[in-house]
1. With distance in nm of label points 7 Å out along Cα→Cβ at positions 85 and 117 derived from the coordinates and found to be 2.3, which of I, II, III does the value describe?
2. Given -14000 as the derived value for helix-only ellipticity at 222 nm (-39500 (n - 2.57) for each DSSP H run of 4 or more, over all residues; to 500), which of the supplied structures I, II, III does it correspond to?
Structure I
Amino acid sequence: MSDFRQLSDSFWASPQITTEDVAEAAERGFTLIVNNRPEGESEDQTPGDAIAAAAKAAGLDYVSIPITHAGFSEAQVAQLAEALDASDGPVLGYCRSGTRSTLLWSLVQTSLGAEPEEISAAAAQAGYDVSPVRPAMDIYAARAAS
């Protein structure tokens with residue numbers, strides 16, 4: 001059973017998905033799956049290439065933007081921003097718990113001018129805490145405002 005958590009009208013985060021979850025994502029109208037999990041992070045994870053193949057078979061786009069323990073980079077923020085901009089429908093991001101997907105989405109949203117408080121509230125509503133990247137969110141928001 002999937003655990004897709006809505007962060008906005010166009011983005012959901014999820015813990016690790018399976019190929020069966022990809023089929024559900026297609027049924028629910030998602031158009032893009034974003035994998036934020038590095039390969040080989042744990043033995044029980046579904047490999048990214050299996051998710052990519054299932055996404056292709058279901059008519060969904062797929063992109064991998066792995067987030068490791070090293071944290072987030074501006075390049076990763078730009079990659080997700082580009083993927084979201086190119087998407088023509090709702091997006092599902094996933095990692096081990098959904099947290100890294102949520103944090104990366106939060107950085108993108110504030111880099112585009114969204115208010116950090118609103119993004120923090122949306123994440124909290126979905127069960128995620130963005131406090132680890134809140135200082136960076138504030139920096140992105142200040143840049144966007146200037």
Structure II
Amino acid sequence: MTPIRVSLLLGLVCLVAGWQVIQIPESAIEMAVGPSLMPALIVAGLSLVSLLYGIGAYRGLQADDAADPEQAALSGSTTRFLFLLGAGVIFIGLVGLVGFIPSATLCGVCIARAFDAPINLKSFLICGAIVIFFWFLFSKILGIGLGPALTLI
């Protein structure tokens with residue numbers, strides 16, 4: 001896929017994301033910061049990056065992998081993709097059964113493995129610490145329901 005096509009696809013994704021942000025209902029209570037502020041900021045940032053990528057593609061500054069298909073695929077890219085995809089599937093499949101912390105920890109380990117980290121005790125401890133921090137921050141401090149930390153089966 002050429003860089004111009006990638007930039008057009010990114011622009012389309014940003015348009016759909018922007019449309020979805022507009023669909024977020026306003027809160028029933030008056031708040032200075034509404035529920036759509038952060039998604040809108042994220043979509044705006046991604047749209048800016050997409051636009052800059054498109055400008056770079058138009059000027060020929062982005063690498064065109066279609067010119068040399070043998071060099072286009074990174075070594076192990078299929079395995080990396082499967083670990084990333086598996087991480088999402090594991091999280092979605094397990095979060096209702098075992099709770100947020102175990103499923104997100106396993107998801108984090110799979111994502112780390114996709115970026116060449118070994119699957120070992122150290123990976124589990126680091127990912128677990130990150131997950132516990134964010135669960136505590138969102139669930140307890142900010143009051144955003146992420147579900148139970150652990151669910152007894």
Structure III
Amino acid sequence: MLRTLVLSLIAISLAAADKYQGPRPPKPDLPYLLHGSRLVETEATEAREEKRKDDTVYVVSGVSSPARTPLAEPIFLLETDKLQADRLELYKLEVRNGRREAVFPAKKKKDARPLRISVTRVDQNLYRIEAAIGLENGEYSLTPPASNQVFCFQVY
């Protein structure tokens with residue numbers, strides 16, 4: 001009995017030691033770029049949907065996001081309330097005509113695919129999201145599926 005109690009106390013102390021100690025996002029449902037111990041808020045906005053010939057284009061105004069990172073494999077922290085972190089998708093945006101665009105061709109062969117990310121739960125309702133591949137310099141967006149809500153950032 002004493003042995004079980006000791007083992008239980010050790011397990012509890014190890015679990016407490018693993019508790020996340022880093023910075024926490026001040027707002028829920030908003031991804032933050034992690035820069036060391038500092039958090040940078042992503043640009044939260046709505047993409048406007050436009051139909052073109054055989055494509056659907058999602059447009060975000062402005063040529064660049066104010067949220068910037070020098071990291072080719074950016075890391076985000078997201079405290080969830082309504083969003084599902086494991087459902088977010090990452091897309092590259094092209095800058096055209098003074099705005100950022102994501103083009104989704106109607107033909108299934110050329111279907112726009114999200115870039116790979118990994119999502120890890122680090123604490124209750126707190127998730128670490130990482131690009132699984134190195135990103136080129138440019139504009140990007142995290143977005144929930146079937147939503148025009150976007151969280152934009154720039155890799156420079």
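Every number here is computed from the coordinates shown, using simple stated rules; none is lab data. This structure is a prediction, so every number in the text was calculated from the model and none was measured. Cβ atoms are built from the backbone, for glycine too; each structure is taken alone.
1. On the way: I: 2.9; II: 2.3; III: 1.1.
Working through the options, I get structure II.
2. Details: I: -14000; II: -21500; III: -3500.
So the calculation was done on I.
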